[in-house]
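Peer 1: Below, each structure is written out as structure tokens.
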Structure I
Amino acid sequence: MAKVLEVERLEAAYGETQVLWDISFEVDKGEIVCLLGSNGAGKTTTLRAISGVIPIKNGTIKFMSEDITRLEPHKRVEKGIAHIPEGRRLFPNLTVLENLKVAAYTKNARENLEDSLETIYNLFPVLKERRKQLARTLSGGEQQMLAIARGITLRPKILVLDEPSLGLAPKVVANVLGLTKQLKKQGYTVLLVEQNVRQALQVGDRAYIIETGRIIKSGIAKQLLEDPDVQKAYLGI
């Protein structure tokens, strides 16, 4: 299986405060890989390092076998990393369609926007229905669909989803996380960061669990669901 993302011995800090120690994991083409843990464990910091938003102290990041450790953030996007941050961060007073057009800012994305819109509307029919509606009038689940759709306009080789279930009603969470399976069926590779460990493990192929800036456990997602340590620490069993 081709490696899409390889993170090796990653360490990062905010000022003098180190928050990541020796983080290593990989994502293969066509996989849903989950990065799981409680709030403050270091999940979002890991994604920011992958996207180049924060500098790293040590380690390497390879994307499609190319070392991108020192590459500028916008060039990582051009290479195919679409990072959908927590909190959705839409333009609330633009329509659904306007949000999608604004997101397609790379040359490749602009040239293929019509194809991307067709893919998006097939995946998320509700966005086609609401394409002329202001983003702020959408439900929380619909806004998260739009946030993911904005990433799809970039024609990514990997979709990096940071806490897509954040702030959603429990009934909506399963639907939103279930979207990752639809993305996989369409051929997308997904790196999913979640606090909702149980439901993430139900949709993922493999998972890594972070605790206080270190990976403490990894394995096949369904096997981790049965792991006594995971059940005790994260599933309330």
Structure II
Amino acid sequence: MPKTPEIVEMLKAGLHFGHRTSKWHPKMEKYIFTSRNGIHIIDLMKTAKELEKALDFVKTTVAKGGTVLFLGSKPQVKEMVRKSAIEAGTPYIVERWLGGTITNFSIISRGIKKYTKLKTQKEKGEWEKFAKKERLKMDKDLARMERKYGGLEKMDKIPDAVLVIDAKTEETALAESRVKGVKTVALCDTNVNPDKVDYVIPGNDNSVKGVELLLKLMVEAVKEGKEGKKQNTMEQDKKEDKK
């Protein structure tokens, strides 16, 4: 499992800064160390402990063949989320969460298939037979669908878990996950209700360095999970050969 960062590293990343004391959620109290100048300070010892649990869960989920969807639509984190998900080889959403992504996946799935088909046709040069005006329209349709479904091409069922950057922003995703029993891992600032999340990672969700650190660890956890799955498959094949 990825080694959890030292407290000093998390301090340098600014993960300890919460919101103003006037904008807190009382249920986050157990993760708060103190307050300074009207700002809540998060207890990084507890952050490290909860982060370790979350990383272990992600690794185990992937090792069992599960899929973890990366989600982060805030402008300052979306590109980091996209790059991290691509590196980990896991689906992602960095634009607005589409209602029904989990609770009505059959509808979303049709959109993903249509998007994938159009994208493949363009890559193979099959659009060349159409007039320029038609190609321009198809390009616009593809760009619109890219914003909706880009990152979900390989997701053929609802994910087994969702990694959320900023639980406050992604409340709809958390609600849909609860309805379908999909486990959630989320970076939770002091203004969030942690009861809505399965694996809470207390931390500053506006810290770019903090989010970068968290994503790096999650990518490692996914990769280790995939390696574990590969090893399990090889061992199973050996057992089958001996029969």
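Peer 1: For mean count of other Cβ atoms within 10 Å over residues 4-11, which structure out of I, II has the highest calculated value?
Peer 2: I
Peer 1: Using FRET efficiency 1/(1 + (r/R0)^6) of positions 12 and 156 (r between Cβ atoms, R0 = 25 Å, to 0.05) as the calculated read-out, with 0.05 as its value, let me know the right label among I, II.
Peer 2: Answer for the origin of the read-out: II.
Peer 1: For which of I, II does semi-axes √(5λ) of the Cα gyration tensor in Å, for residues 180-219 alone, calculated from the coordinates, equal 19, 14, 6? All intermediate terms of the calculation are to be shown ahead of the outcome.
Peer 2: On the way: I: 21, 10, 8; II: 19, 14, 6.
Derived from the structure labelled II.
Peer 1: Of the structures labelled I, II, one was used to calculate FRET efficiency 1/(1 + (r/R0)^6) of positions 100 and 228 (r between Cβ atoms, R0 = 41 Å, to 0.05), giving 0.40. Name it.
Peer 2: Computing FRET efficiency 1/(1 + (r/R0)^6) of positions 100 and 228 (r between Cβ atoms, R0 = 41 Å, to 0.05) on every structure in I, II gives 0.40 only for I.
Peer 1: Further, regarding this structure: Match the computed value 31 of relative contact order in percent (Cα under 8 Å, 6 or more apart) to one of the structures I, II, and report its label.
Peer 2: The correct label is II.
Peer 1: To continue, here is another question. Tell me which structure, out of I, II, gives -16500 once helix-only ellipticity at 222 nm (-39500 (n - 2.57) for each DSSP H run of 4 or more, over all residues; to 500) is calculated.
Peer 2: II
Peer 1: If Cα extents along the principal axes in Å computes to 66, 58, 33, which of I, II did it come from? Write out the running numbers ahead of the final one.
Peer 2: On the way: I: 46, 41, 37; II: 66, 58, 33.
Computed on structure II.
Peer 1: Please compute distance in nm of label points 7 Å out along Cα→Cβ at positions 52 and 68 for structures I, II and give me the label with the greatest value.
Peer 2: Checked I, II; max of distance in nm of label points 7 Å out along Cα→Cβ at positions 52 and 68 sits with II.
Every number in this text was worked out from the coordinates using simple rules, so none of it is lab data. Nothing here was measured: the structure is a model prediction, and the numbers come from that model. Cβ atoms are built from the backbone, for glycine too; each structure is taken alone.
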